[in-house]
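What follows are several structures.
What follows is calculated from the coordinates using simple rules that are stated; it is not laboratory data. For clarity, every value in this text was computed on a predicted model and none was experimentally measured. Cβ atoms are built from the backbone, for glycine too; each structure is taken alone.
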Structure I
Amino acid sequence: MKLKVIDNFLEEIDLNVINSINLKKISENEIKVYQNRIYKNGKTKLDCFNENFIKEIHSKYHKKALNILKELSPNKIPLYDYSEFHIIETGSKSKFPIHDDTPDKLLSGVVYLKPTINNGTTFYDTKNGKGKRTVDWKVNRAVFFSRIERKTWHSYAGDERNNRIVLVYNLMTKNIKEVYKAENKNFLLGFIRFKLNPLLYRFFKITL
């Protein structure tokens, strides 16, 4: 799996604005996602950002993200439809199990926001946790990768002391079929897995 790690990814002013957002209090066992999207036509869908801010950071970082995607998986660039700027808060005793990202994510990115010390993101060679490597936590460090079906396994968790707060910055597509073509994977099998996986995880707490 190819990873792109960038320190000081956000400009300080943007980091401060994001870190100043008041988030709802969650328990140590919860994971809370605040979804913020901006589409190619400029339309937005917002949970915790305002419209001016998401348009500003989209304008500021979009070319940078596209260049990372060009480096990691250039054949996916024409598939881009919209960007996600989600804030995810993970409770101190919560963890998200080993998984690979859904095929609508062309480029997956996470920027560590706060606190000063927490757990980074761990990547694996297999869904069983072999070949473990962790990109350590550092405020404003970004980690990017371009998912590949059943290869880009990763997980994250709180550090038992403090909640973990990150910005998830994804480049997204609606053209799932072309993603599988770009990855040279079977679309039918992959699409069935894509549709079933959230249900299986929700009801049986497993990841395919």
Structure II
Amino acid sequence: MKISQKYSHLNGEEYLIVHHNNLYKEIMQVVNSINATEYLTKVSQEKTMPGAMLFSPIELNKAFNNEFKALGWSESRYKYYITTDQRLLPELITLPYDKQRDFLISKGVTHPISSYKQTDFVKDQIAVEVQFGKYAFVAFDLFVKHLLFYSGGVINLGIEILPTKTMQSKMSSGVAYYEGEVYNILRHGRNNPPVPLLILGIEP
């Protein structure tokens, strides 16, 4: 496969080139190593294209997972406590997880709620999500997950790998695609979400 389009948000690509160019090369290596035609294995049951052979998101994800893990990229979980009191939030997010519960209790919260978010591939504070899922999953990655990891000091950059519209046209309906998700970010303005991102559009 190849990276055919890219969008750098808040100088995401520039940061990657200057500080982690070796990781950028690894990401390109992974993309280039995937032979997409091997994953045209899903038989369409949709009315608009019955019987057509489509790209399998499950098989593609497995292939990317194997390639990234072979290069030392691993899953990361960010654990945190939840508050709906905006006054507590600025201090809460600066505390390590094992201090957050006591902090909330000291502020009168009787039953602090623990939660976590997981991202697939992290290395040297660079997070990569390979997304062949529905639109909602990508929006969650871009506007919630990457931002949460960034504000928590777990990552310095979030990278989202998406199929282009050309590739998405050979997938089941509802799969998010590069052009549409970059448009969604541009609609929110140049500084939203407030986290450096690099969005890569891939295709066979």
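Once mean count of other Cβ atoms within 10 Å over residues 81-88 is calculated for every structure in I, II, which label goes with the largest value? Present the calculation step by step, with values, prior to reporting the outcome.
Working: I: 19.6; II: 13.1.
Top value of mean count of other Cβ atoms within 10 Å over residues 81-88, among I, II, belongs to structure I.
Separate question: Can you tell which of I, II yields 71 when percent of Cα pairs over 17 Å apart, for residues 9-104 alone is derived from it?
Values: I: 61; II: 71.
Clearly, the read-out refers to II.
Quick one: distance in nm of label points 7 Å out along Cα→Cβ at positions 25 and 145 came out at 2.8 when computed from one of I, II, so which one is it?
Details: I: 3.6; II: 2.8.
Clearly, the read-out refers to II.
Here's a follow-up. Looking at structures I, II, which one was log10 I(q)/I(0) by the Debye sum over Cα atoms at q = 0.09, 0.14, 0.16 Å⁻¹ calculated from, given that it came out as -0.39, -0.86, -1.04?
Values: I: -0.33, -0.86, -1.16; II: -0.39, -0.86, -1.04.
So the calculation was done on II.
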